[in-house]
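Bear in mind these aren't lab numbers, they're just calculated from the coordinates by the rules spelled out. Owing to the predicted nature of the structure, the values given are computational and were not obtained by experimental measurement. Cβ atoms are built from the backbone, for glycine too; each structure is taken alone.
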Structure P
Amino acid sequence: MSTKTTDFMTAGEFEKIERSARRRNAVRKTVTYVFLAIWALIVLFPFYWMVLTSLKSYGAYNSEYTPKLYTLAPTLRNYIDAFTQVPLTRYFFNTLIFTAVTTALMLAVTVLAAFAFARLEFRGKNLVFTLFLALMMIPSELVIITNFVTITNLGLRNTYLGLILPSVTSVFYIYLLKENFEQIPDELYKAAKVDGTSDFRYLRKVMLPMCRPTVITILILKVIECWNSYVWPRLITDEQVYFLVSNGIQEIRENGFGRENIPAMMAAVVVISVPLIILFLIFHKKIMEGVSRGGTKG
């Protein structure tokens with residue numbers, strides 16, 4: 001009788017401890033989700049405010065002495081003005097050309113350079129790669145000054161070539177892809193060479209398919225970088241015909257809607273931001289996967 005009572009009490013104690021652990025776990029999850037929800041609201045609020053402002057009329061916006069978090073009379077007039085009062089379509093076309101060509105050239109340079117550093121053997125490879133990485137330590141402002149002088153001396157200001165050339169390589173992307181290539185066993189490369197496979201064919205048939213997530217990540221990040229490019233295009237172009245969407249915002253503010261027409265400017269910003277938001281929402285898992293693969297050895 002005594003043994004059964006002891007066993008029963010022991011089982012009850014275990015159940016009590018388990019319930020207590022479940023409660024602590026539930027409290028921990030609740031606190032975590034509440035914190036994440038608050039943080040999400042803080043991060044997303046600027047986007048909500050941007051869209052909300054773009055849906056307000058000029059008169060309604062200026063009549064608000066205290067900003068309101070809603071509107072009872074939304075209007076799409078600002079979006080119509082974004083395409084009729086300023087050459088926003090032209091800015092989109094310029095940005096598409098700049099983004100597509102720059103990304104294609106950068107991807108070709110990055111893949112070939114990463115392959116050379118990861119698989120080919122040549123004298124001074126480690127030293128060259130170390131010096132290559134050292135370029136990341138140079139402030140971007142110094143590089144912009146050098147590129148500006150070079151492009152100006154070549155007479156390439158206000159040209160697509162002048163916009164594109166300084167952006168066709170990236171030390172970080174080469175490093176990221178090189179680390180990914182080095183995870184592929186050397187035995188595959190040696191076996192391919194024994195079979196008479198060329199380096200380019202091995203790169204195209206073996207390495208690129210195996211490292212596809214990282215390649216896609218680089219591609220997407222470069223597209224975002226080109227789409228958001230502001231300083232260099234603003235510096236190297238002063239003719240409206242070559243403006244990108246990021247520079248077009250400043251042009252809209254100065255010569256389009258005016259400094260006071262905030263709703264119309266917000267509408268233009270929404271139109272410009274939507275493609276990148278959609279791109280990131282579609283491929284965000286690929287980006288995370290590619291970055292994590294690039295930082296994992298073995």
Structure Q
Amino acid sequence: MSIASTDTPREVAPPVPREPLLCAPALALFLVMLLTPLIMTLVLSFNSFDFYEGIGSTFSLANYTEVLGDRYFYEIFGRTFAIALATTAICAIIGAPASYFLNRMDPFWRSIMVLIVLGPLLISVVVRTLGWAILLGNRGVINTALMNIGLIERPLKMMYTSGGIVLALVHVMIPFMVLAVWAALQRQDPATEAAAESLGAGPFTVFRRIVLPQAMPGVLSGSLIVFALSASAFATPAILGGRRVKVVATSVHDEFMNTLNWPLGAAMAMILVAAILITMIAWSRLVEDRVGRAYA
């Protein structure tokens with residue numbers, strides 16, 4: 001006669017996920033290469049500075065008070081964000097339609113256009129900016145050609161202006177916008193456009209109701225990338241802006257390398273990082289909320 005076992009089955013513990021362990025090397029590299037310099041810069045920004053004794057060990061908010069209380073720094077930050085916003089807007093206006101047509105091309109021509117778009121990324125930013133300096137100079141290619149054909153009598157001032165910086169930054173940043181929007185459009189179902197056209201929708205309605213909502217995530221991500229890179233750009237503003245058109249990145253460089261006031265330069269750098277993060281978060285939430293309400 002068998003006796004039934006009264007032991008209840010034990011619960012088997014779920015397996016330990018391995019994804020965090022696989023991400024550990026990348027996370028460690030991220031902490032060492034990015035967060036550690038940022039933390040050191042943040043600590044440095046609270047140090048005192050004396051032109052005779054150098055960096056002191058006294059911690060205070062004097063550097064942040066100096067930056068936030070001087071109209072000179074407000075002008076520099078305002079110019080920096082104006083250049084970044086203008087660059088982002090122009091890249092979105094050019095990049096979004098270019099990505100749309102790129103997505104509708106034949107594979108052969110699409111591969112050629114992708115190569116053309118990615119081509120500038122294979123060249124150093126400094127080399128490309130020097131090329132723009134040759135084009136925009138008082139005796140550059142553009143002014144020389146305009147004077148030779150008689151359209152202008154004196155060279156146009158394009159070097160050492162905010163407009164020249166924006167023009168060069170658009171050339172540098174446009175690939176990031178095109179790739180971001182194109183990646184979003186590749187997830188689009190082509191049947192949705194055909195269905196809308198079969199129901200009587202015109203081309204403008206199809207673009208507004210079908211294409212644009214699906215492209216907005218790419219426009220948003222591309223705008224965030226372009227804005228962040230433009231606001232923190234150094235080589236292009238330094239070459240095309242010179243000493244006349246200063247932005248935050250070149251001002252931080254001057255504080256570190258010329259006046260040797262490292263704490264003040266660190267404070268400016270941390271304020272720039274915080275301002276970029278706040279702007280990106282606010283812009284992301286604003287666009288997502290409006291797009292969600294418009295196309296719900």
Structure R
Amino acid sequence: MHNKWVYLVILSLIWGSSFILIKKGLVGLTDYQLGSLRIVLTSLFLFSVGFKSLKQIQKRHWWWIALSGFVSSFFPPFLFAMAQNHIDSAVASILNSLTPLATVVVGISMFRILSTKRQILGVFVGLIGTLLLILAGADFNPNQQYSYSVLIIIATIGYALNVNIIKKHLTDISALAVTTGNFLFIFLPGLVVLYFTGFFETIAHSREMQISAGFIAILSLFGTAIAKVLFNKMIQISTPVFASSVTYTMPIVAVLWGVIDGERFGFLQAIAAVVILVGVYLSHKRNPLK
């Protein structure tokens with residue numbers, strides 16, 4: 001097995017498991033506590049290993065690093081936690097697969113990055129799959145509020161902005177410097193939010209909160225900090241297209257975790273997931289349509 005395949009398997013397992021960890025975290029934590037705790041714990045880990053890398057950052061980089069940090073690492077943890085209060089972790093993971101499609105749309109509309117007809121077709125196929133997934137889920141699980149799916153779609157737009165910002169403005173510094181710089185800006189806002197949620201006053205007296213905080217500590221260390229380093233390493237030893245294939249494998253792990261945890265996943269939802277992944281596949285093909 002080649003190294004890049006090892007990285008792909010490890011990342012699929014880590015990121016595919018992150019949605020069930022969010023679900024378990026929400027048992028004892030509110031969505032604001034979960035999102036802010038995730039930011040604070042990830043920040044502390046990154047500062048311990050990446051502080052020296054900040055020397056690479058020049059004055060012209062700082063604005064883009066701040067913007068990148070807020071759109072990719074500050075708002076999404078809250079958006080996912082809020083959404084997963086109302087929809088299953090398996091569905092959240094599939095909607096997260098829209099990130100490459102959002103990257104194409106943001107690249108065309110905001111950064112004037114040209115795309116092929118095949119990529120544009122992929123975007124439309126992916127959007128059809130998303131609508132199918134939401135409609136099928138609302139029919140199959142009528143007790144869930146699928147309108148909250150919009151929050152995850154907003155998070156994928158944030159991830160897409162981040163990819164385009166890094167590609168256009170931050171390629172001349174290391175991924176560790178970019179990531180550590182991101183959290184330098186969002187650490188204090190995250191800590192302020194965590195303080196005002198009453199987390200520090202209640203954690204010592206609630207066993208349920210302590211267990212949930214343990215799940216979020218695992219998520220912060222593996223799902224955010226370590227996974228980002230592994231992902232950037234995989235890009236270095238393979239290609240961006242191969243690295244993005246984690247988008248296809250990650251939902252498989254997440255859906256399996258969801259089923260094991262008792263989530264109901266219908267046939268139409270599976271069809272919708274396949275349609276989304278076909279759209280993602282098309283959006284990554286650079287050669288034009290024949």
**OP:** Check the numbers for Cα Rg over 2.2 N^0.38 Å across P, Q, R and tell me which is largest.
**Re:** P
**OP:** Out of P, Q, R, choose the structure whose coordinates give relative contact order in percent (Cα under 8 Å, 6 or more apart) equal to 43 when calculated.
**Re:** R
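Taking mean count of other Cβ atoms within 10 Å over residues 36-43 as the quantity of interest, name the structure among P, Q, R where it is greatest.
Once mean count of other Cβ atoms within 10 Å over residues 36-43 is worked out for each structure, R has the highest.
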**OP:** Of the structures P, Q, R, report the one carrying the highest value of mean count of other Cβ atoms within 10 Å over residues 148-155.
**Re:** R
